[in-house]
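Multiple structures follow.
We did not get these values from a lab; they are worked out from the coordinates using the rules stated. Quick caveat: nothing in here was measured; it's all calculated off a predicted structure. Cβ atoms are built from the backbone, for glycine too; each structure is taken alone.
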Structure 1
């Protein structure tokens with residue numbers, strides 16, 4: 001890979017204040033792939049395209065010598081406009097779920113490479129979060145506590161199978177059809193990842209359509 005590509009990727013990333021893990025998440029690649037890219041190692045065309053897309057530039061531009069300061073600034077600004085990173089916290093006990101259950105909407109994702117039984121358990125967790133979330137405002141204090149413990153039983157099973165369950169709240173501003181007035185929505189983001197590479201943040205494209213569970 002051209003040294004220009006390696007230098008440019010690192011420059012763009014650092015201007016945004018992103019870690020290599022942030023860039024990997026935005027591009028849909030592994031952290032190791034980003035390390036290789038910034039070390040100047042050969043990458044596939046698909047990998048180069050994914051990295052270029054993050055900064056809204058072409059692969060040809062990535063391969064050119066370092067751009068001017070103005071070109072770098074524009075590429076960094078474009079990426080900052082397009083992506084939002086949501087910090088996630090590990091769920092290690094039932095009470096860690098207290099601040100998340102009952103959000104306005106829910107999104108549950110998981111890393112690639114899970115077994116069938118692990119994916120089944122992720123589906124169980126999603127269903128519990130959705131069902132109890134719908135009832136949350138109507139539950140008494142003791143019922144909420146029991147609900148949290150029930151949900152955590154699913155989290156514990158995933159943890160025992162070698163996974164990490166992390167959650168965070170993403171406050172989104174949306175506009176409904178027929179109204180120019182934006183409204184806020186709190187979205188519970190849950191991400192299940194492998195213990196070897198725990199993912200403690202989620203990323204979304206700010207203007208991309210979003211589907212909630």
Structure 2
């Protein structure tokens with residue numbers, strides 16, 4: 001799964017890698033992003049351009065009519081069922097997005113003393129491109145519209161299995177347009193190559209949700225006995 005990640009790239013970096021349009025934005029760096037908070041998302045416009053917008057992390061289907069506190073966890077969608085599961089299949093057909101990330105976290109160890117690990121691009125790229133889905137939901141009580149999204153996860157690569165049995169779908173640049181156009185099938189959603197990521201341990205203060213959200217020291221490597 002992917003339950004915590006980072007976004008701390010510059011506008012120039014996300015523009016160059018993901019081809020977003022528009023005037024430069026003052027992007028707020030974040031180092032400990034948790035579900036239900038607002039994140040940067042790239043989606044395709046009606047004209048076929050790529051725009052960077054803010055969305056709630058945790059997809060709300062357009063047909064949802066119950067209170068949001070009754071919504072199951074939707075911050076991840078499994079690649080194996082994303083095309084069929086009612087919660088995600090509509091968005092998989094028509095509303096795909098790319099979620100830029102500087103890195104993501106997973107944990108090892110026993111409950112109560114879990115050690116967080118940060119995963120970033122092995123080639124030093126400032127942006128990983130997660131395959132995602134988005135929805136526009138209108139609150140039936142207030143008519144207020146909320147844009148929301150989810151990160152698609154697959155089974156882990158052999159290298160990643162030492163840390164977790166799931167991992168985000170990482171899109172390659174040559175597949176960005178195909179993904180957003182809806183041409184990539186569910187059968188093509190596979191774990192990233194063994195050599196795609198690098199890892200290091202970080203401070204356990206990360207274990208507290210929201211702690212260090214804007215603190216760059218939270219991603220610094222630490223020595224683990």
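Things to note:
- With percent of Cα pairs over 33 Å apart derived as 13, matching label from 1, 2: 2
- Answer label among 1, 2 for the case where FRET efficiency 1/(1 + (r/R0)^6) of positions 144 and 184 (r between Cβ atoms, R0 = 30 Å, to 0.05), calculated from the coordinates, equals 0.40: 2
- Origin of the value -14500, where helix-only ellipticity at 222 nm (-39500 (n - 2.57) for each DSSP H run of 4 or more, over all residues; to 500) was derived from one of 1, 2: 1
- Ranked by FRET efficiency 1/(1 + (r/R0)^6) of positions 72 and 136 (r between Cβ atoms, R0 = 35 Å, to 0.05), structures 1, 2 are topped by 2, which has the highest value.
- Top of 1, 2 by FRET efficiency 1/(1 + (r/R0)^6) of positions 112 and 128 (r between Cβ atoms, R0 = 30 Å, to 0.05), largest first: 1
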